[in-house]
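I've put the structures underneath this note.
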Structure I
Amino acid sequence: MSKSLLLFENSPWLILVALILGAGYTFILYNSEGPWSKTLRLWLAALRFVLVTIISILLIGPILRQLLITTEKPFIVFAIDNSKSVSETTDSITLIRYLENINILKSDLEDNGYQTLIKSLDGTKNYHLASEIQFDYLTTDINGLLRTIQAEYEGRNLKSVVLLSDGIYNLGTSPNFSNFKYNIFALGLGDTIPRRDIAISSLKYNKISYQGNRFPLVVEITNDGYFNETLTVLIKKDNKTLHSESIKLLGDNQLSEVKFILEADEKGLQRYQVELSAKEGELTYKNNIVQAYIDIVDGREKILFVAPSPHPDIKAIRSAIESNKNYEFHLYIPGIHDLVESKILENKYDLIIFHQVPDRSRKLLSLYHQLVDKDVSTLLIVGPQSNLRDFNQLNGLLNIQAGRYQADQVNAIYNSLFMNFSLSEDLQTMMGDFPPVFVPFGKITLTSNAQPLLYQKVGSVETKNPLLLLGEKDGRKIGILLGEGSWRWKLHEYSVKEQNILFNEFYSKLVQYLSSKEDKRKFKVYPVNKEVSKNESILFKTEHYNDLYERIYGIKVDLVITDEEGNVLGYTYLPNEGTSIYRVSNLERGVYKYKATSSINGKVEEITGEFVVKDTQIENINLTADHSLLRNLADRTSGKFYLASQIDELERELYQRKYPGILHSNEAYLPLINLKALFFVFLLLVSIEWFMRKYHGSY
């Protein structure tokens, strides 16, 4: 429905002036007798009067106000829980019948003036028919689905949502904790009576283990309906049984734990299969088997600590480093530890910490040169045993101008401008409270590539002399701590907090930064997530770099993916600046190896790696329908709960609600002078008048 009204920018009384102007102009033009007959002259005068009058009226500024009123029909959304738990507990024929009933109800509502649509747990796709939906979703987030619908139809005439579900959710929060602005009518599926079943509820394990180590795998088992029976738990790998253990089932709703210790003997992503022996009468056997995927890596990063003599710093720093299981700590003190120099030189270390080395006796100077020549990152800690002359010549970041070694007591001040990594706010605060350390007294000169992390505070005076600085020399990272005695920091923190979290954080982050290697490869391909579920795509991010290490695009990539059986899938793609992500879908469960090749400036680059596609069993852990959740949800939103077989009662209830439509009005203002049609009207009037005058003998 629309309404129109003519408005004027100026007084409408000016229309009379426009009429007078049109009449006067016409009278002057056609008052005298010409070569036309009286009738023709009247027609010509009428055409000129209309033309002049309309042009004059347009100068007054008439505006056409249009009011368009539309009625938005009420919306009813059908939200379908298409998780696997529904298909596991409802036979396919019954489920098809329920979906057909929803299709019929949807059609009837549309015939009676309602707008309808169908959504599944995915939340993004709209379905024309409920029967198009596949019940294969691996997780259930009922609250997420309902909130997505509310957000999508915010401000629309959404009146109710019909939720077809078993009430079981295993992702997100309970929908009863959310507020919804529409009525929810729940159609309950499944069986609320627990049936006999044994299931693996979860596996507890570290996703990464180091080759040669042993690691725990804990199996949690739930039991409904079996009492005082024996259950066998198996751990398998490559179809071979590694371990088995039998347990007694204690009774209903009991959680049992079985712990296995496994050997990390083979490098790479390894799949371990946990199986429960089948019991007669189980609801499903699918939840008796679960896969565990563990990445067995080559080894931990090796940290070598070299010192000329024992010192309290050594034990304190060692405890901080060993608090991180990713590090393997080696200590060398001549004449005290069993490590020999030849053995040290054979090992490949990720970081070497030199405590007061080069030392005054210079007994470790030769070893220092040999280790540094291996291009390994170093952390140098200066103390009274340090040979400052050798230190100045070798460190590459600073110079200390001093005579005999004299020490100052200084406190640490955090440099907030340091950007390479950050320390927690608690640690930054604690730094000011740590006891002082002893630093060499003298003038300190820094090179341009040295970046202080900590400054020195002498008494109450904050200086710009560094206490801890980081930098690079010849492509390797270097850290210098100009003070010994940080073991006092550890004791101080423990006396205040009865723990050493902040002290451990300080050395862990310092070691992590110095031992990390910068990846300078010109070609990189890696999965965004190394573990995905079966219904997810694996996303490969691709990066190309030129000799200046600038990102480049448009280079072809050949990607080969191989499964555990040796089957090969090949892909070719061309990353560009807008999309450097390549998506691979529809992979079955298992461990996959990939190889990506690309040619940069005629040189073939190759990348290899692994990823895992998991078959999530979370939907099979709990198969007992929760209709009480659906009832509470319906009551809270002024809806109603029905069994899925009672859809006829739902239809009657929806019609009784008589949801109204919403009127929307839209105003539009259109100046008539902007109408293109008027131009053609003027052209037509002028043309007719000109033609008649010309035809009858006068221009």
Structure II
Amino acid sequence: MKSNKKPNRLINEKSPYLQQHAYNPVEWYAWEDEAFEKARKENKPIFLSIGYSTCHWCHVMAHESFEDEEVAKLMNDTFVSIKVDREERPDVDSIYMRVCQIMTGGGGWPLTIIMAPDKKPFFATTYLPKKGRAGMPGMIELIHAVKKLWEEQREGLESIGEKVVDAIKKPSSAGEKISREIFEDTYRELEQSFDGEYGGFGVSPKFPTPHNLIFLLRYWKRSGEERALHMVEKTLQAMRLGGIYDHVGFGFHRYSTDRQWHIPHFEKMLYDQAMISIAYAEAYLATGVGDYRKTAEEVISYVLREMRSPEGAFYSAEDADSDGKEGLFYFWSLEEIREVLGEDAEIAARAFNLDGENTILHMSKSISEIAAEVGMDEHDFSLKMEEIRKKLFEEREKRVHPGKDDKILTNWNGLMIASLAISSRIFSKRDYSKTAARAADFIMENMLDSEGELMHMYRGGASVPAYLDDYAFLIWGLIELYEATFDVEFLEKAIELNNKLLEKFWDENEGGFYFTSATDLIMRQKESIDGAIPSGNSIAMLNLLRLGRMTSDTELEEKAYRVAKAFSEEVNNFPSAHTSFVSSIDFMLGNSYEVVIAGNSSSEKTHEMVEIINSIYEPNKVVVLRPTEEESPPITSIAPFTREMKEIEGSPAVYVCRNYACKSPVNDADKIKEMFD
């Protein structure tokens, strides 16, 4: 049935996801006081639907049910209905996803919650069809059942809600200090779930989880355990060859539906591009393998081409669907390939496993292996494959593109800023840091309110007060930008935002950071577990450590220790779900380094010293530049310990402290690497 063309309240919302439902016949509200007041006055339960704009099954449920007049009438008669964009209100999503996990043992999107007007839930599930099938209840049957229960057994439903809220409010207790054994424990858990044949962790669906790989690189550096490095390389190589990677236009899809990485779920998320490119860049720095650098640069080129706004910030995602069909943009038939490539079609078919209709391009062998099989020089074969890729790209550009979620999120932009700054240092590409700086400037100029409070989302204007992740990830990006450019303004902004974070989110009683400063929820959560992205507490803890070392502010380090203690029981119980947190603990427990380069900031020799330091895989370090052409440069106010650091005999000097003990400075480039041994 066709949707009513009269818009509902969502027409006034900024979220693309909410606007997608603005012409539903369902009388949607956003998450707002008016909706809960209406439910109380009319004595109705609330139907809460949470999703996001690039979610395939969210689109399916919307088409089957929310656009359907019959279902909409039942919903309007029975419920007050609320739509939430999980990317706009991750605090709401986090609480009710936890509810779903407790009540059903699973979760996902679309997330469907039915609750009392006091926000206490008594039913949770994910996707529902219009009518029941294959043992799955349908919307029509569910609405009738809930209406009857609400009228006849309301007290029982409210009792369920009370018990569920009690369960999710159960506080996590601080345990003992986390010891160095946590590194081995985390590694062993990851090793047990590692897929030795295809890389990655678990069977299917298979997610990239780059923070696992970033931890394993640090564990390899700490322990010398070669299998940890093997797990990283096997996974990165398999992901790059698989269909989860877009071989034509670059960038990674959200996850693989199969164990082999062949068939992706086709969304492309900004946060995945950011974190995955960091993993490849760090792997390149650790191993020198050129393919890892190439992949990181390709991912970044995709983001700059498809995900960057004219103002320089980054959009959120590209949809799985185009022209109403999931993945249509990415499928190829052998016939199409022959039309586009002519005599090169057989090479493409062999390289990308093309064997008929609707194939996702994926590789089973490396470029060098295929080159050997077809009797070509590897370099020449690589050039041929790039020529093929460009022709396919030009042809694919004629297709209907997937929808783009063009909202700008502070947290995900923070991750991309960090990725660009890290890659700028590792690959000596200043353009990357300039691009990162432009995105950071956009946020600082457009996403702070009149009180200097950070905002979460921008789409035609800034909206929604920022969450922990917004502050933590942006601060991370600014710290990386400082180390990539030595522009003190970025470090000053990081410190300023960190002070705001402590003021608004810090739990003075138990330690750690709340996810939100909002008061319109049934609870304020504190989270430590990584999801598709690192937990806000893990990144905030690392920021505290790094800023503490950069500024000699021991109070910041003390707060980092309190974060570790606040979540120690959770981390010790399930370390592999906390790999980003454990990476931060790796910095905290050392070895860690503070590096100061004292030299003329425009000197070629100073730049040479910086390049040497950037070429060393030593993730647990902070780097500060003390410009010697000024008597009192701004950095000496932020980091007073740098005030007396000078050049040696007219040459830039490198000062290194390790685990709170400082070594004699050196001005010999050959000796710099020895200081990290």
Structure III
Amino acid sequence: ISQRLKMNRNSVAKDLEILEMSGCIEMRQMGAAKVFYLSQRIPLAAILGFTKEGIIVINEEERIVQVNERFCQMFDLNQSEILSASIVSLPANLNKILNSPRLLDDPDDKSDHTRVLRMDQYDWSQYYKIRILNTIFDTGDKGKTVIIEDITLEKEMEERLRINEARYRGIVEDQIEMICRCNPEGQITFANDAFRKNLAIKGDVIGRSFQKYIPEESFTQIRIGMKTSTQDNPVWDLEIEIILPSGEHRWQHWIFRGIFEDTGTPVEFQGVGRDITDRKRAEIELLIKSCAIESSIMPIGLSTLEGIITYVNPSFLTMWGYSHMTDVIGLPIEHFAHGDVDALKNIFLIRQKVSRDSGFSGEISAVRRDGNRFNLLICVSVVRDTVGTPLCLIIYLNDVTNQVRMTREVQMKETAISNSFEGVAIICPDGRIRYTNPSFSRIFHKLPEKNMQGRQIGEVYSSYPQLAWRIQEITEALGQTGTWTSVISDITDNGRTSIIQVHLSQSKDGEGNQLCTIFSALDITEQRMIEESLTMMYNHLEEAIEHVGDPSFILDNQRHVVAWNNAMTALTGFNREEVIGTSLYRRACTLFEPAIPLLADLIDLPVRDLIREYPQVSRFGPGLFSESFVPTLHGGKGALIWAKASPILNASGQTIGVIQTMKDMTNWKRIAERGFISEQTV
């Protein structure tokens, strides 16, 4: 500059300093050099009326030189009154800032100073941003230019933002849901305490990958959601299973939202998750219970409190005779009476008891869809929530028709056994007596107690010597064949001899396991006496027919041969030893053509049937008579056989056997035919 002006350097430096102080030029220090520029100046008076800020210019004497209208509006001042007035007339808060020693006592301070002023008026507060600039007037005098901006709205917005941010942070930090944000690469940029707590994370997670805390397959699903989400469809959700450091499995449900720029580029992804382990376990338990109810063999149904069916399992449908659930859903419970009056009455009674007692359990008679009756065990309960509010009715059913029938049969059998003349005892595998009927105590009258239930069977054996010394035999027989039978005798209290037939048999289940042993005993004393009497009588009859020249035999009531004389042996060729105790008499008599009449088998035939089926047989009193020619007898010459059968009666008039006698009438017939016997004799 000195060379260009051809002036002394010191003079140029002083002139530049004067120009700088007057505001004509500006200087900037660049290292050791000073660079001067022409000032771009606009007269202050030209901008005072166009700015929205309030402006006031103060000289060194702290008097107001210039002020714009906006300033006066801010502080409710009159422009003409405050011009050339001292700043003392300004509001106290503003005056305090303008009188700050740091601002006005250092005129060489070239820096700007900014303050925020709060002014309280009535019930509200105003905020002003005050900027104080050092000013040099055209005369070279120094002063201050104060620029005031009303920032009340900005402050209010900042305060609201601060409050909202505090609220937001409080909500985020206090949330039981997990909240986190991550960038498109999966690095966490924010996570609340619930996130760290639920994932058992210690320390800070900012900057770490989300993949570190969840399984690989779950993170893959998140990455797929990040890639497929758009501005139009920014939200997706998923359920993941995680494994905590302790090894515990937990389930979480996450909802992710993508945050995008205007260009559609994803900036960040925010996820909100919550622990659903309890719900998941409840769902699994509910599924198990639902499958259990669905597959249960017990019919189960649900209805509203008003009795409208809402659910039934397949067993319910099968029991009533329906095919599909839609056949019964929505129907009232009364529908299952199927038009039967008695069944309908039972349903009404059940509903009354459920309303009164909150439940019912009992057995009723019901009617199926096809009209068949069956016995039904029904249990109805009210389902309530955790606070006891009734929700619905649950109905358990059980077809007990077979059980009722079996119970009745068991009762009949128990009645029959208890009233049986035969003594019966049921013995457990450990030897304890489970049951005895009255006849057992009557037959084994020597037992120490009448009621032997719970006692050992050995006490019965020890009371009768004929059983006591055969215990080993009994045990071996039961183990080998499962049965043992014998006859024992005993002397009664009145000195009479009693004969007891004893039979033991083991009862086993389908797998061969022993259930019990049946001990049966029968007093056969009278039977033995009758048998002995019959034997004696049969012996007498046998001796009698032995002296009879005609073929004869005797049968008992079971149609067994008890007597067979020599004449029958000569006639049939069957020896007495072959037929005694058997029914071979039929075979012996049917070897001939035609057969010898067997009237003994027709003795009990009614007269009408006898006449219709056997006209050749005649009845004389209680006996039968028949005549038959047998051509094969006497070496083919034939013989005329007369047969007669008569019942054998005891002293009481009861039939105890049959005797049949046959007589060869061939010679007699020939004599009659030749006339040697008179007609009167014939």
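Every number in this text was worked out from the coordinates using simple rules, so none of it is lab data. Being a predicted model, the structure only gives us computed values, none of them experimental. Cβ atoms are built from the backbone, for glycine too; each structure is taken alone.
Please state which of the structures I, II, III yields 80 when volume of the Cα convex hull per residue in Å³, for residues 19-90 alone is computed from it. Can you show the working numbers first?
Values: I: 218; II: 80; III: 133.
Going label by label, the one that fits is II.
Source structure of the calculated read-out (relative contact order in percent (Cα under 8 Å, 6 or more apart), 4) within I, II, III: III.
Which of the displayed structures (I, II, III) returns the greatest value of percent of Cα pairs over 35 Å apart on calculation? If you can, show how the numbers build up before the last one.
Details: I: 69; II: 46; III: 78.
Structure III gives the largest value of percent of Cα pairs over 35 Å apart among I, II, III.
Structures I, II, III were shown, and distance in nm of label points 7 Å out along Cα→Cβ at positions 51 and 75 at 0.9 was computed from II.
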